[in-house]
Structure formats: C-alpha cells, structure tokens
1. Supply the structure label, taken from I, II, corresponding to distance in nm of label points 7 Å out along Cα→Cβ at positions 83 and 123 with the calculated value 6.3.
2. Looking at structures I, II, which one was helix-only ellipticity at 222 nm (-39500 (n - 2.57) for each DSSP H run of 4 or more, over all residues; to 500) calculated from, given that it came out as -9000?
3. Distance in nm of label points 7 Å out along Cα→Cβ at positions 19 and 131 computed as 2.4: which structure among I, II?
4. Looking at mean count of other Cβ atoms within 10 Å over residues 35-42, point out which structure of I, II has the largest value.
Structure I
Amino acid sequence: MKVILTEEVINLGNCGDIVDVAPGYARNFLVPRKLAIYANKGNVREMEHHKGLLERKQKKLQNAAMSVAEKINGQVITIKVKVGENGKLFGSVTTQDIADLLKSQFEIEVDRRKITLGEHISTLGDHNAEVRLMSDARANVVVRVVDEAAE
C-alpha cells in the first residue's frame, strides 16, 4: 500500500516521500498517528502542489535541529542513582531518564525513542548516548552515572 509521509519516520522516509508499506502498518500505525496519508490521486496532486512549502518547512526544521545538536554535542549530563554492592545500580538508566535530564538541564525536549544507547547503563561511570534529532542532525552526549549516597 502506498502512503505519503507527513513527518519523518525512522527507517522509512522523510516528510513528503511516497513509500510502499504493509496495509496493516499504514492502517493501524501510520495513518492514526497522522504520520502518513493514503497516496490516492487527489492526495498526490495536493502534495505536489505543497512540495515547495514542505521543503521550506523541512529546511527550517533541519536548521533548528542542527543548532540544537551543536548545543548538546559533547555535553556531560549527570544522573544520581541508588547503588548496591560493587557499583551495580538498582535497575538501570533508561532513555526516558536521559530525555528528562536533557529537558531539565538544557530545556530541550527530545523523544525517548530518538536516543540510542550503546549498551544498557547498569554501572557507575561515563556512558555514551546518541541523540537523533533529525536524519542529519545527531549529537553525542556523555551520561555520567554517580552514586547519590556519595554526595
């Protein structure tokens, strides 16, 4: 089934792309979340008409994402956690925790699904996380995990 993407979808395409997806994926996920519309003749014609407007909007979003990526690239965010014996955490640090820290420290709202961890964070120390703001705008942040009792 062909759909027109109205927003960037990871591993699928960018805004304005016409992609072929499974009917259930389009019907149950993309269209209800307004990530895509069905690619019928009227919608394709309308999308071609609005292509210039979409390109300008995409360019503006890309520039904003690049400036945010430059702002947080290489930054160190610190999270205090409860620790058991041998420096093991009770639980682990999640991407939602990192997104909350980015919002509180840098006033940048990032969806947790756009944060990628190399491995699960379940020990003290420094860990790397990649933040994908857009397809070309990526930033690497260092997550420093410290014991809250050591303070």
Structure II
Amino acid sequence: MTQPHSSIQRLYISNGMYAMSTTFIKLSLLFQYLRIFRTGKMRKLCIGLIIFISFWGLAYSLLCWVPCYPVQGYWDWSFPSVRWGYGSTKISVLLATYESHMSLTILLDMIVFCIPIPLYFRKDTSSNTRRGLVALVVMAMA
C-alpha cells in the first residue's frame, strides 16, 4: 500500500530532476563546443551561453526544489505554507511557470543545437568532423 502523498512526492522529485537535467545537458554540449571553438566569436557565444544557462538552470531548479516554504507543503496541503511557481495554487501562476520554462528550454535547445552548424560549411573542416556533425543532427532528431 502506498502512502497518500507518494505520487505527489515523486512528481516533486521528477520535476526537480528534469529542470536540472535540461540544464546539465545543454552545459555539457556547450563545454564540448569549447573544445572545438578555441578562439573567436563562437567561443565567446559558448561562454556567454554557459553563463546564461547556468543562471537559468539555477533559477528554475530552485523553483522546482523549493516550490513553497516549507517544502513539505507541496505534497501535504494541510500543512500551512507560502507557495509560488510550481507550488502555486493559482493555475495562472503554475501555468506561467511551466510555459516559461518549456519555451525557454525549446529556445535554448535550438540555439545550442545550431551553434556547430557554421563549422560544417567551413572549407577547412575535415570530413570526419562533418560526419560527426551529421551524426549529431541525426541523433538529435531521433
């Protein structure tokens, strides 16, 4: 027999892990790009995105892991708590939080995905690098 709050507690954990994983996936790709782009505008773009995505991920992770104070109020509504973001009882606030996170996730995914595309069209790019970029695109679309 499960406890009455166990599904909400699982939602709490999965929501927090999702926000963190979307951040870490983007950061890992950007750090790999730093190995490719040793100088120039693309390297500066990658560094700028690393900084922005780090703060973005921290903000949404905090909204996920601390949706109310005290956190126990997220799964136990009889517990008095102050709520915001993902823990809000107002549907408009809850939806705005989800929509802003999802839209920024999609936008940042597209930006991170498009960064290496100019490398494919450079004349000095090796065929192995081009094949690797095509494989990256195919895996991302799968």
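1. Of the structures listed, the value fits II.
2. Structure of origin is I.
3. I
4. Once mean count of other Cβ atoms within 10 Å over residues 35-42 is tallied for I, II, the winner is I.
Computed from the coordinates by the stated procedures, all read-outs in this text should not be read as laboratory data. All figures in this text were calculated on a predicted structure; none of them were measured in a lab. Cβ atoms are built from the backbone, for glycine too; each structure is taken alone.
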